[in-house]
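What follows is a set of structures to go through.
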Structure I
Amino acid sequence: MLNVSNLTLHYGQSQILHGIDLLAEAGRVTAVMGTNGVGKTSLLKAIAGRHPYTTGTITLGGRPLNHPSATEAARAGIAYVPQGREVFPLLTVQENLETGFACLDRAERGVPDQIWQLFPVLKDMRTRRGGDLSGGQQQQLAIARALITRPRVLLLDEPTEGIQPNIIQDIGRVIRRLRDEGEMAIVLVEQYFDFTWGLADRFTAVTRGAVSLEGAAGEIDRDALLARVSI
């Protein structure tokens, strides 16, 4: 279980997050929603050790993560798939996946069969360079690379952005399968409302850096949530 409590974050003198609370449980998809610029990506970066937060606590499985670096967060079991994918364009698909080995013990360094089962298109393109893939294929590669680390928490930042509809369906299928396996907590930042509404078990709406609405899928009102996260 990932527990974020009363998190604040600044960029210089500007406060971006104002006391954010977030709970993500294994076998559940927790959606973080809101318009552009409300702090969703900043929250994920803080959890993943990509940007220092100011105050608050982050615990994973009851163990505190005190201002972790990106490496420390990854070793603790947090995998981050950033907005924009960030695959290495000159490396092959296989080599991109192998960059996920960095936080694993040598004996664990291998591409598990599950990766090819989840993303069969990548198996057929193992020798193709990352920069030659379509946007949707790059997104699948970015998720696969994160899964190489065998995470306890998977952070997904706008995985459907700029992706063709058939690949969006594939990504949704992968998220559902990972959720149903029950071994990891999934935190999904997404603006595609219908996609998220059909996937998430819990919703957190963020407005101006603070939680404005929160609840389980069976409890939260769809129209109220849509009003909070729409421009």
Structure II
Amino acid sequence: MNYRLKGILIVAVVLASFGLVALAGTADYSPATYNPAVGEDISFTACQSCLSYGAVSYDWDFDGDGVYDVSTPDPTVEHAFAEAGFVVVTLRVDEGGGRYATCRKGIYVGKTPLFAVRKVTPDKSGSVLVEITVSAYASVSAVGVEETLPIGWQWEILDAANALTKKEGQNLQILWMNPIEAGETRTISYRLYPSIGTGSPSLAGTIAGYAPELVKATICGDLNIKK
């Protein structure tokens, strides 16, 4: 074998190897609920169709400390949280061959008079649909949502659910003038449009209101813009 042909083969192998690493799928999962009770066993199910390859293992970090607590070949696991409050649960999928995909979502453990969950749906055009569903478990007045929008992305309100909207810098503010009663929900939606050079940024937001004391919590659900 001459050196030129040998060199071409080596380059091809290297490119193929890096190509395989880059072809990891998009990790995603669904919890049985985003608002479990303390000590309640709930299931977390990884999306298998989202992956480019079959999973070697599903690794779960249930307390947000960056250490994976459970590693299993089964896409579904059960977990109970020992403490109340907001926690980030991370799924890492090992697809083998050095391919990994991760997904982070927010969970709120325990009782709360006001709760919100975010759903992010990417579009083939590159834009992203964001829906936030607000649930009241008591009568709550002056309910407001504040989202920190990713830098470099344009935005458009699609449905404010009869709320007032305002943009302050990178923050999108939404306020309901009328109380949201116990058992009622409101769903707001907006669309994000990426500009050149933007990657896959994270989303962050809070919900607040008076029930009758001030209640403030982090919005649960999707925390990253999916590919």
Structure III
Amino acid sequence: MKILIKKVLINVTLILLGVPILLTLFFKFVDPPIWGWKIARTLSPPESYPQETLQTWVSINQVNTNMPLAVVASEDQNFPEHMGVDFIALFGVILTSSGSGPIRGASTITQQTAKNVFLFPSQTYIRKAYELYIALLLELIWGKERIMEVYLNVIEFGPGIYGVEAASQHFFGISASQLNRIQAAQLAVVLPNPYRIKPTPMTDYVNKRTYWVVQQMGNIGSLSY
């Protein structure tokens, strides 16, 4: 019986470690037609979730360079340097955490991509550890440019509004290739909570936060992956 249990545990572990590798290799060349976060929203939609979602996939070359710069400035300024996990920020969160629940915060763009594409919403330690594992795979197999491309196409900018192209069309009536610095910053500002924050019309909070992001974009200058 013990031998059987051991074999089952080994097989389950191999599957859990192996499937993400295969999917990561596949999605390096093929754009994900569906992803975990969108499936979860469809199965258990929030109150304001629309019946029809908006999403148009675009390559990173069809996105104005202001947009990747804006999300790096707003969400993850160490994105060009880290290997998927910002351990310095993570340890800082651990040190300041109350220890009463799963660790929140210090989530890199790579981790957010791993969470959105491969996983379902959850706040367990096991899911967080799995997210870190997949994030490292993405860095090793995809590289920064592909991570950014997928991230900007699957992230939710508002209820049922997936990806920067759909968001640009919905909020500004332009394509993602036409976004200026302020518009890109406005979109980046909503990412922590797209169900409560809207890029337009700008509230005092969005206005101040947008100004801060634009300043950070100027400090960063340009991105090199």
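Here, each number is a calculation from the coordinates, and none is a lab measurement. Just so it is clear, the structure is predicted and the values come from calculations on it, not from any experiment.
Structure values in brief
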item	result
Label whose coordinates, when percent of Cα pairs over 24 Å apart is calculated, return 42 (choices I, II, III)	I
Given 19, 53, 26, 1 for P(r) over Cα pairs in 10 Å bins from 0, in percent, for residues 121-184 alone, calculated: source structure among I, II, III	I
Source structure (of I, II, III) for helix-only ellipticity at 222 nm (-39500 (n - 2.57) for each DSSP H run of 4 or more, over all residues; to 500), computed value -9000	I
